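Derivation of every value follows stated rules applied to the coordinates shown; laboratory data play no part. Bear in mind that the values here come from a model prediction, so they are computed numbers and not experimental data. Cβ atoms are built from the backbone, for glycine too; each structure is taken alone.
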Structure I
């Protein structure tokens, strides 16, 4: 082979290798307030996506598009999904966790029936795959709702709908409902308070105090984020190879 041609081809290989090495994967997070990035005025309320974004090495960028009060329906109708879709690239990941607001069936523009919910989740999956991105479905985390000392479900059939979509479309599933259910049950009614945004009167941002059994404290967000990472490992999602070593 002509030496000049060889050197040219060799340089192309090196450039291609460099591009591969420098290629950054984006992890897109879409969901509701349990996952979202919070404004300083909401502190200490913390979405679990906030600590989760720190778990990865420099080859991964986490773009958390979750938003307070959103359901699968409103996330689509407000063009929030379109904004994610337009920026998806091959090899990206889309972590999908909705349910807290979809179940508000009597709230126009937000609540969805189970069938609508499943259809919207399927839309996220199919459109992500069309861009050669990898979708991961997540069931919604539990609320702290203890009745007579026992944690009681508030999500009705929505978590099971996620499981069915994941099964039918062969999508990796992280069952956050079951994971958080086990965590809260192990801590008990009083012990689980620390995971949620419970603050006394006089707290900055909450002069009247707050007892919120849906939204997380910084500690709760960290523990739930660890459960999410654990679930990705259990589901054998290749993204886990980019997790930082402890």
Structure II
């Protein structure tokens, strides 16, 4: 096997929402594999803080401030990135939100916001970068899906709907753009230890023990668990992988549960 098959030297990678958490972890992995790193957030303070974090790790990142749901702004910023850094080779659609609200209590505006950011945003971003990839002869798009692309659970109807839609967007774009040598795949994280899940992981919290018992790996995932899959799907090693969702969930989706004694 070619030892450089996982290298990304000479490639430009844009990771949305990579100012913290799993987005930052994946972005750092792409940069360490040789890619020039570009990231965005809609919050200027988060971009500034993230730039400092990347630089402390020896990564010369390029940060931009824009909202992935604003089609006009996205196009303007993709043009700006192309002028200032170069044509994007790798897009990771990571930006997303979750609202844990029972369906009977959720307002339509809350539902629409989740769909807009978690599903429409990746469509807008993918459409914006695809022309450059086509002209360049190919590219990689990685959509951050979820276990909730496959499973249901109370209080996450909007999130599960968005991530289920993102799974199918991934497959459809893979079919449409394969002729241009663009591979479109997804990563479906399981329950990951991030600041957002900290309340659920508190000692004694019933959800924490539920997840550990429900996961064959018997632990929460870490942002670093997503680094290898991201590099694989961004690299030449995955050139014949298209329309696939790689679930990084410690085995939850494969597990029916422990047999009663």
- prompt: Thinking of I, II, which structure, once Rg and Dmax of the Cα atoms in Å is computed, gives back 18.1, 64?
  reply: II
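When mean count of other Cβ atoms within 10 Å over residues 84-91 is calculated, the result is 19.6; to which of the structures I, II does this value belong? Each step should come with its number before you reach the end.
On the way: I: 14.9; II: 19.6.
Comparing all candidates, it corresponds to II.
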